[in-house]
1. Out of P, Q, choose the structure whose coordinates give mean projected area of the Cα convex hull in nm² equal to 25.6 when calculated.
2. Looking at structures P, Q, which one was helix-only ellipticity at 222 nm (-39500 (n - 2.57) for each DSSP H run of 4 or more, over all residues; to 500) calculated from, given that it came out as -10500?
3. Quick check for you: by relative contact order in percent (Cα under 8 Å, 6 or more apart), which of P, Q is greatest?
4. If we compute FRET efficiency 1/(1 + (r/R0)^6) of positions 163 and 387 (r between Cβ atoms, R0 = 35 Å, to 0.05) for structures P, Q, which one ends up with the highest value?
Structure P
Amino acid sequence: MARPQLEVADIFRQYGEEHRSKYGRVMSSEQWRVIKAIERCRTSALGGHIDECDACGHRVISYNSCRNRHCPKCQSLAKAQWLDARKAEILPVGYYHVVFTLPQLLAPLALQNKTVIYNILFHAASSALLTIASDPQHLGANIGFVAVLHTWGQNLMHHPHVHCVVTGGGLSPDKRRWVPCRKRFFLSVKVLSRIFRRLFLHLLDNAFTKGELRFHGDLNYLSDPLAFKSLAKACRAKEWVVYAKPPFGGPEKVLDYLGRYTHRIAISNHRLIEMKDGRVTFTWKNYKEDGQRQTMTLDAHEFIRRFLLHVLPDGFVRMRYYGLLANCHRARNLQRCRELLNVFGAPDTETSQEQTWVELLVALTGKDPLQCPKCKDGRLVRIQTVEPTSHFHERVTPKAHSP
């Protein structure tokens, strides 16, 4: 894939310093670090190395990545490594995609209390799935799933929701049977929605009672118990959105589908079109008009503000495993599932464990990163380390990039 003409890093380098000067007092420490990391990513500020072709002598300077999980340029290898490690966990069954969305009424509260509210979102969504799946009237089995938090919509506004990729069936309580879902049907979305709403509001009320929530600015009034109860009542009166997609075409497609969600960030560089006269233009899908692809232009500082809405607290885990895939019992549960599904022996994981970053990138992009870009015959060999620069004043505009 060709390198984008415009990157989020270009916008941060051009306007990041001014943004910090204007709005730094209301930015979190995590947001400061994200801007700094993305600005410096793959520049001399982070150091790097020099490679030389063993055939023609051509030299290439490569600067280090920031490895920040919010950086658009640092997700490809991390995604490839994660997916490679998941190969051994895919079962030969159908998989479903279920999405739990937080009502817009609660989005401002979530923005001020990210750790607490996002943890409640995970807990309520996972408990709803596990509860209804274990009910004999629905499935009567212990399912397994991975849940991934996304906090954005296509327009970069705050829109917290959790994507769950779920096994189409599970282990019976006595672990003697594999219980499959009915064909092309997972679980009742209406029931899931109501359990999700009840669990979330119960946990939210507990957090308020324990003093775990903070209220600032326009939300100060919610510190009054009566006002908070009024908000909860309004949320209880709404139908909460839970969406379940049809099953995948087959388990072989699950990894590809997971890759679309696990390491996604608020916006990829390939959606950016132009940065001009203090404004940024990008593409987006307008789901109010049947997902029609459109363009949106924002003031550069508004673009940065929206991007930073999705910076997660330090240490917050945005990808979690439940049921059969819970970390403490995953290997044992998967082995039992394979036995019941007549899949003899665990998948061969030796190859994936031995794969280097070069092999993973070749599999991901189809291009060998160590092939000489000039003669195409030689191999790049590292000959020198480049130390990080002590100061960073680099500003790069889109014109500085080659396509």
Structure Q
Amino acid sequence: MATLTFSEAREEVLRRVLVPSNIPTESLWLTDAVGRVCAADILSDRDMPPLARSLRDGFAVRSSDLSSQLKITGEIRAGQMPASPLDPGSAISIMTGAVIPEGADQVLMKEHVSNTGTHVTTSRPPAPGEWISPAGSMARQGGIVIPAGRRMDPAAIAMLATVGQSQVLVTRQPIVRILATGDEVVDIARTPNLTQVRNSNSWALAADVRRLGGRPEILPISPDEEQITRDLIAYGLEADLLLISGGVSAGEYDFVETALANLGAEFYFDRVLIQPGQPTVFGKARGTYFFGLPGNPLSTMVTFRIFAEAAMSRLSGIADPPLHFHSAAMQANYSHKPGLTRFLPGLLSDYGRKVEILSWQGSGDIPTLVRANCFVVVDSRQESWQAGDFIQVLAQ
């Protein structure tokens, strides 16, 4: 099986996992809908704003009058209707969000006027429409304000409340079963000996699944025994998606791929040119997609983020799952051997404009992962960066 680049592997996931037709839906209160996927277009119940309104505290004026001293003839607060039209040669004090009076076509910010208490003057040039939000400029009555397939976040919840919807129709939660493997892995309630680790991966994956609106089910830890591994995988394949942590390397006791093959699995890739996470497996068995994710925590979190999250989003009804990168300036020189796309723990600062690659002790270094707030994406084709050079980052 060919080893794929990062981009090729992600495209393979998106090529294979399509949005299901006729996903079941349910109606939820807004407080319960965060992370879920909207199942139907949401329409505006009125123009937004319904009337032209001011975008700043200041004075509503006629732009043609700005060369003259203007008499203050009143005040309009947010939530009030103007008492009268704006007369030529006058100005009306206006608050942010207040309705623009008839006759006014510009708002002067209060910082841009000289105010005697009865009159105002300004050096601002005429600018019809300045600091005015016209009626219907944000949305029209009957227009789509949230499209089907949009994940519900706080902004979407605010939009639903704005159009008077206390409930929203969302797609059914995909059930995602999570299986950790390995004799060295013990339950979090146990005290591990010096050769063991607690099962952090299953809980981290469950948190990611929950964040994306899914329903995680953590299975018992599978020891390095082929029959038990096969039985647990078979049960996991009864879900919408199966995530397996560990057991996908080339070790003598890594039975995951063998168990999957015995269950009739079709493998789409089993190695990707990335670090961490090279031995990532993606395929389908018994009608269910699965990912075999490397067992080290950083590898598990990276490969879920860049591959499994896309599959889960598709199963939830999102046609174009996003993976948002942005650029930040390196704080120190960095070089690597080209050939692998590396996702390294990083720390963004200066409002996301600068990034530091953190020193880390391999893919099991959870303390460094906690200190990080992004992954620095090191291009497989470039050998070195100097301090100040821009590099891609992926927010955690």
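1. Numbers: P: 23.4; Q: 25.6.
Traced to structure Q.
2. On the way: P: -10500; Q: -5000.
Value -10500 for helix-only ellipticity at 222 nm (-39500 (n - 2.57) for each DSSP H run of 4 or more, over all residues; to 500) corresponds to P out of P, Q.
3. Checked P, Q; max of relative contact order in percent (Cα under 8 Å, 6 or more apart) sits with P.
4. Working: P: 0.30; Q: 0.10.
With respect to FRET efficiency 1/(1 + (r/R0)^6) of positions 163 and 387 (r between Cβ atoms, R0 = 35 Å, to 0.05), the highest-scoring structure among P, Q is P.
Every read-out reported here was derived from the displayed coordinates using simple, explicitly stated rules and does not represent laboratory data. Here the structure is a predicted model, which means the values were calculated and not measured. Cβ atoms are built from the backbone, for glycine too; each structure is taken alone.
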